[in-house]
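Readers should treat all values here as calculations from the given coordinates under stated rules, not as data from a laboratory. Being a predicted model, the structure only gives us computed values, none of them experimental. Cβ atoms are built from the backbone, for glycine too; each structure is taken alone.
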Structure 1
Amino acid sequence: MAKDRSITVERLIPAPAQSIFDVLADPAQHPLIDGSGSVRGTLGSQPQRLSLGAKFGMSMRIGVSYPIVNTVVEFEEGRRIAWRHFGGHVWRYELEPGRGGTLVRETFDWSVAHSPLAVELMGFPRRNRRGMERTLERLADYVTASPA
């Protein structure tokens, strides 16, 4: 039996799927919702809105600062968006509109990473789960906040 190399967290957010998706599809908003503390800001010229195949750079920090360029590898307007970088692993968001809001699933999939064992040895699955839970909390707060 193959080892499962993905983790998923989910949260019901009392907001329309499109409002949530609009935040996820705008790289400039990623530092505002990131619960890991590693996404510091955008890097270089960014698309205002992501689409399939779009590339976007982020300034990151895990111990040390570093740049990363992501490519959108899955895109279904209002429902699903995912990206990957040079490491090969995928970050995916899936949105299911329903009664009371939108069920948002965030998945970290390292089964497609260039070195899944390295991802595990560095403790990213455990650490990422905590960051993902906080990200969905921040995303919920962000999209449901009343305008000032």
Structure 2
Amino acid sequence: MKKEHKNQLFIGWGLTILFCAGGLALIIWGFSKYVDSRDFASGAQSARGKVVGFETYDAPGSDLRDDIHYAMIRYETADGQDVLFRGPSRDGLIRLNQGDEVSVLYYPDAPENARIDSFMGLWFAATILWVVGGGAIVIPLLTMWQAWKWVKQQE
């Protein structure tokens, strides 16, 4: 094998290892997100909630378009307690409008820490971390395999 090819493969393998380490970190992070959502959903009670308005936070900068608008969701617990909690950002992945009805998951001992019961609210973060992490592992490995095959053909 030519020295030039050996150097290129060495650099390629170094980058591949770096990408694989990053991909593994994303997969582990995704797994922790999955476990958190699974544990929350398995012990939570369900209720119907309604978006009653939006709470606005000033984002750094002076542009009003940079403000963050969080959905304020009201629901009633099984024991009749009226709860208002801050849901996802209006600009996020879950698009909510005032008056929308949503399914809410909550713990009776901490009803203000509720979450919206939806794929996007519970499982999307873990899923996207797994997909990106897997891609960060598979794509560099396939690329290096192809490079290795090409170098072998050149010899």
Checklist entry - One of 1, 2 was used to calculate distance in nm of label points 7 Å out along Cα→Cβ at positions 40 and 136, giving 2.9; which? => result 1
Checklist entry - 1, 2: which one has helix-only ellipticity at 222 nm (-39500 (n - 2.57) for each DSSP H run of 4 or more, over all residues; to 500), as calculated, at -17500? => result 2
Checklist entry - Thinking of 1, 2, which structure, once semi-axes √(5λ) of the Cα gyration tensor in Å is computed, gives back 48, 19, 11? => result 2
Item to check | Highest-scoring label, criterion being Kirkwood radius over Cα pairs in Å, for residues 16-71 alone, among 1, 2 | outcome: 2
Item to check | Read-out Cα Rg over 2.2 N^0.38 Å, for residues 32-111 alone, computed value 1.16, structure in 1, 2 | outcome: 1
